[in-house]
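See the structures that follow.
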Structure I
């Protein structure tokens, strides 16, 4: 299995957070590599058109449009890479932080969330280990998950018609086989956002003056 943390290479806050993620993973014997993020200054609209990905679904209240599209495209790029490499991937966002061991040999179907819900109400899975997706109807933040090539293929194919904010896109209404590992071995430890607007920060993070919108 290969592990990648999506990193805005031109942003010192993102790089520092990604390096913290990498160091936390080393404690549990996991090697994580930085993966350069697609960002608004890299013309995500051109990239979306090139990949035939519709962008209507990214128009929503809580996020900045091009930033939200860029984040999705960063994940999409890793799904493509996963499919091309034909090997399982662990995909992380820069605010991911390991707090426990991850069994990289665990048996899961196509994609499994390993991240503790980062905002809002969530349900606790009924048993230890691999469960059906339980905490929410969608991946709770999309900051930490594992994916097989078959899952990557399914995500890519659905993105051509129903792309949207990454966590909401990874919804068990679209992908009923989504799973979740409990206890969650990865947390989201964020002090800034590159996606949400002020409304989103209030809704998701209890926005205050110490939380930065970049």
Structure II
């Protein structure tokens, strides 16, 4: 719902290239954030979604472009007694079956799909806005497809999900700082239906070709 300019900088020590400076931040009202760690690392799973009605947000950037002009960076943050965070590089490319990882979705949106984990544990990312003004973001990450280091903070207090689109595209922030919070020891952290929006305190993630 909110859109704000972010400070852009070239940080050579982090490998951040000029094309990946954050153009601006857009916050989207979150719907759910679930971090699971049932028994072993390969069974870990993180899912998140946002759904904002009558949204003023716009999709800026095109992840279907090749190289640093496209792709995206997904960051997951779980805060609490034992916080954890992880950033996933999601470049454009083709799978072994010849399909593009990023594709256009609907009249205004994009979808990332990597069901076999060829580029890492992120299975699906969707960002779109329909003609009725509903802005949606979804992400699914599975430990069986690669290293997933985000686990329930035991207990958890809040979390963030950010999606930064390449080629000077915007960063989209989902905040889970209130709403219905559920903790089950070190196996589950869940936040549903938050009422506030926001971004983490600083931009995160550097694009890697």
Structure III
């Protein structure tokens, strides 16, 4: 499965990058920056399981804390997310220096939303997006859609979503995907809410890996 090491990168004038680096046993065939939701951190069991599965398949993973979580151990994000997106961009740059190969970007909930917004701003940043429980809108507020950037997304994206997620029923997410010009796929998770199941993530991580590799290795139009 490879090694896992605590990781910190600090550079004057740049956001700090902090988390854990999962290295595959052999030469990496890809690299993934993966981050967390608004109420969590990079130690979330779902992220650990996904990172281990990807590393075992030859993809290096930098599982990192967003700047808002580095600033305080608890509490929600603050501001418009621009600092968190800057931190994600820096994490991609740092990982590219370590593993100069095809780079992917993803996260759970808030982390995935920021990743997708960043990819919409810069289509060259990542070769694929992994969006775990994308928060399409706040619970019970379907009019507050978080899709303004979707028409600008040129990066292939895999949505992994529970069929009991209050942040978006599957049918609403299917409709939202249609305004994304890039190739997208939806991996539904039965009987799962926003946390995608709370436990037993190893089997889910294998499903996520298989669906993601199928998407990003598909010939692009």
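All of the numbers you see were taken from the coordinates with simple rules; none came from a lab. All of these numbers come straight from a predicted model, not from anything done at the bench. Cβ atoms are built from the backbone, for glycine too; each structure is taken alone.
Give the label, chosen from I, II, III, of the structure having the highest value of relative contact order in percent (Cα under 8 Å, 6 or more apart).
Comparing I, II, III by relative contact order in percent (Cα under 8 Å, 6 or more apart), the maximum is at II.
Which one of I, II, III has mean count of other Cβ atoms within 10 Å over residues 36-43, as calculated from the coordinates, equal to 13.5?
Answer by label: II.
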